[in-house]
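What follows is calculated from the coordinates using simple rules that are stated; it is not laboratory data. The shown structure was predicted, so the numbers you read here are calculated from the model rather than taken from an experiment. Cβ atoms are built from the backbone, for glycine too; each structure is taken alone.
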Structure I
Amino acid sequence: MKKFFESLANVWKIEELKNRILLTLGLLLVYRFGAHVTLPGIDATQLNSLAGQTKDGIGSILDMFTGGAFSKASVFALGIMPYISASIVVQLMGIAIPYLQKLQKDGESGRKKLNQITRWLTILITLVQGPGYIYNLYRTLPSSAFMLGFDSFSFLFSSVLILTTGTIFAMWLGEKITDKGIGNGISLLIMVGILARLPQAFIQEFTSTITNNNGGPMILVIEVIVWLLVIIACVLLVMAVRKIPVQYARRTTTGDFEQDMMGGNRQWIPLKLNASGVMPIIFAQAIMFIPAALAGLSQTETSQSIAGAFSNMFGFWYNFVFATLIVVFTFFYTAITVPTNKMADDLKRSGGFIPGIRPGVETSDYLDHIMSLITFPGSLFLALIAVFPAIIVSLGVQQSWAMFFGGTSLIIMVGVAIDTIQQINSYLLNKHYDGLMKSGKNRKAVA
């Protein structure tokens, strides 16, 4: 523990790293401040009904990803999610559209063009979601809450414009954090939004168990221990890899390649247990909105029953379908993001091979087989973590607190935290200090 605190102290000894961290914290503070700025023309004192809409169910998910901005009718009410949606669409379209495939292979110039396409698509998505959000305000808030007049065109136009600007500004903050700060900016914006609700959720659970004598201190301690164990499980899921040994041929003095298992350079191909990250949950979550929306268009008894089942995110059928979709999307997204054919070709061109496997097609088939074997348990584990909040709720835990026991929120927090720590660790190691995840004495620079 002493070494860990020494490493934390070393962070502030590196001027560049210190400036990046301070810039990141400053921009995150700006984002959190904007989440509390209500849209012009809305009486902030009459938002109780909107907050009640987001206490549980799907509304709580939307409010969580925006850091409470959704329930506050904030200028950041749509958050960074339109940009995430645009990024996913561009990534998926890159599979089928040759022009986007060409941009993906064009290096830095292609990446800049793809970013520009993503930004324009973000604006289009926001212009569609903005009126939908305003319409939800019309349905939820009393007419007296609209100081510019209920259903006023001037309010609709200005609010959609402000919501779009807010999303673009949030996107700009995220890109600045990535370029000038530390960590992935977009992911950090989502993470701080999720963390913003953690203290309130814990206080509510504390009040329920201790003050209201609903289980007592021991139950609260058990809940915290289970929560920490779930976090450890998420860390293991994010970090777990299957190492495939790779042997590189050794070049002799005559220029020939000597494929000697003892003399060559041995390395590894790390295949992640969860190569798709949190994307399967995001895809599945988006699909789960559709049945309830379609069923709500009809007033028949069957339709209302379906709408009720898929609106209850802690119900059995919702979580059964949700878990099934996660497993399916995990295989789908892994197939997209892990190109085993390209890996095999690159390995062959660099003079590498997997011991016992012929280069080329056999290597590709072997890697694909290994990915299939490790993706299945990884998808089941991911699905279990995603539906774990529903299991916790069934045991009597408050819904707001249960949301932090799994699902997208916890995996995002764990993944972003690990990525940020690894970047800080790299700075420390480059400056001859021990990293946050490495023990030992400080290494002095050699003159």
Structure II
Amino acid sequence: MNSLSPRRRFARAAVAGLALTGLLSACGGSGDDSSSKSSGPVTLPFWGWANGQEAVVKAFNASHKDIQLKYTKVTDQLTMQKQLTNAVKANNAPCLVQNTAEYVTSWVSQGALADITKYVEPSKDKFNAGSWAGAQVQGKLYGVPTSSAPNFTIYRTDIFKKYGIKPPATWDDFVAAGKELKKHGVKITNFAGEDPSTLEVLAMQAGAHWYAIDGNAWKVDFQDEGTLKAAKVIQEIIDNDLNSKLSFADYAAVQRNYDNGGTATRQISTWQMAGMVQNFTKSFGKWALSPWPTYAGEAAKTPAGTNLTGSVTLVTKQCEHQQQAAQAALWMSTDSGAVKTMASPTTGNGVMPALADSDTYVPEAISDKLLGSNYQPAQQVVKDSLNTVTTDWTFGPDWTAMFTEMQAGWAKVINKEEKVTDLLAHMQEWTVKDLKSRGISVKG
């Protein structure tokens, strides 16, 4: 939640081992790899947006004579989507692209990505299972995972103490805490009108599956029990005016609001702490972490923050040196210096590595400056969250278009122009129709 800022998300495309026929409108094979024909150093264009990436590229270039990366920093994830689309159409795509797991299936369906399985499969054991799955579609790998996203709540300890509020253990507690804070002019969370990730991640936590594969067809379901459970919580927050409505278009204003105590919690992953550290001036040492709220009567389960980053470095089909590109992507995700650079909220983006031993990087990825005396206990909250990330969420082949459509409806929901259930009903009809228009087999 609160995630359409320097960004973005993590989750898994759990579609391994299924036939491609009817499921995707195009295949994302690797094409011809001309790397064997080249001699001497090769230069690989690499597009990304994350803080710290330039330092990692510099370190890579300094340690590699035969492969050099030419880095171009893109503004953010949404800009990347547009620029990559244009580049693919113009047959001018870079070799390497920083992206996030929810878009992999969409790019494969458009034939934009290279199958690099043979180059990276031997490194599988270096990565945690969930992150590894995020770079796959139909059991084939199109990139190398760079980060995962354990989720938790960060909250203002001084505000909670002042009004006698405990960290919410359940979403019912969360709503109750929001009502108490409202009496004192404080919001409990922020719902940006352009960012429906709140709905997505709460639905995921409740066991929803917006996309699934049924035989040789996609199944679409925005009306399942988990999604409606999430909708109920969100609607209660909105109906009671418990949320701020600050857009990430003015990212500084969002951060000032948190720093000044206008909003008291965020449901986040480690990477969002980087923006807090880099923008706050007043509230350092006044924040603490607690587990992600659960649904009443259910055991704690932190969902994958599919709009909260969890990046992959993808190799494009138009790249002439796919093997070298795969090697570079692996280095950036596994070299200890590169990983530490990106994990730090000061030098990088504060992301949790995608590595199997990523819990060892927890002290790197959270800020003692931000958390103060709560820094040590916060490490355990993050480590516990690493073990509870959802692994059974599937991204559909039109995810990019679907999410864009959902954004428009989410803005209406936040402004109380329609209910969450209205949006979900629209998305059910719209997504089925969209997939059919692309020639993709679909049920729903």
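Points worth noting:
- Source structure (of I, II) for helix-only ellipticity at 222 nm (-39500 (n - 2.57) for each DSSP H run of 4 or more, over all residues; to 500), computed value -11500: II
- Source structure of the calculated read-out (distance in nm of label points 7 Å out along Cα→Cβ at positions 101 and 133, 0.8) within I, II: II.
- Highest-scoring label, criterion being FRET efficiency 1/(1 + (r/R0)^6) of positions 277 and 429 (r between Cβ atoms, R0 = 25 Å, to 0.05), among I, II: I
- Source structure (of I, II) for percent of Cα pairs over 40 Å apart, computed value 15: II
- Each of structures I, II was scored by relative contact order in percent (Cα under 8 Å, 6 or more apart); the highest score is held by II.
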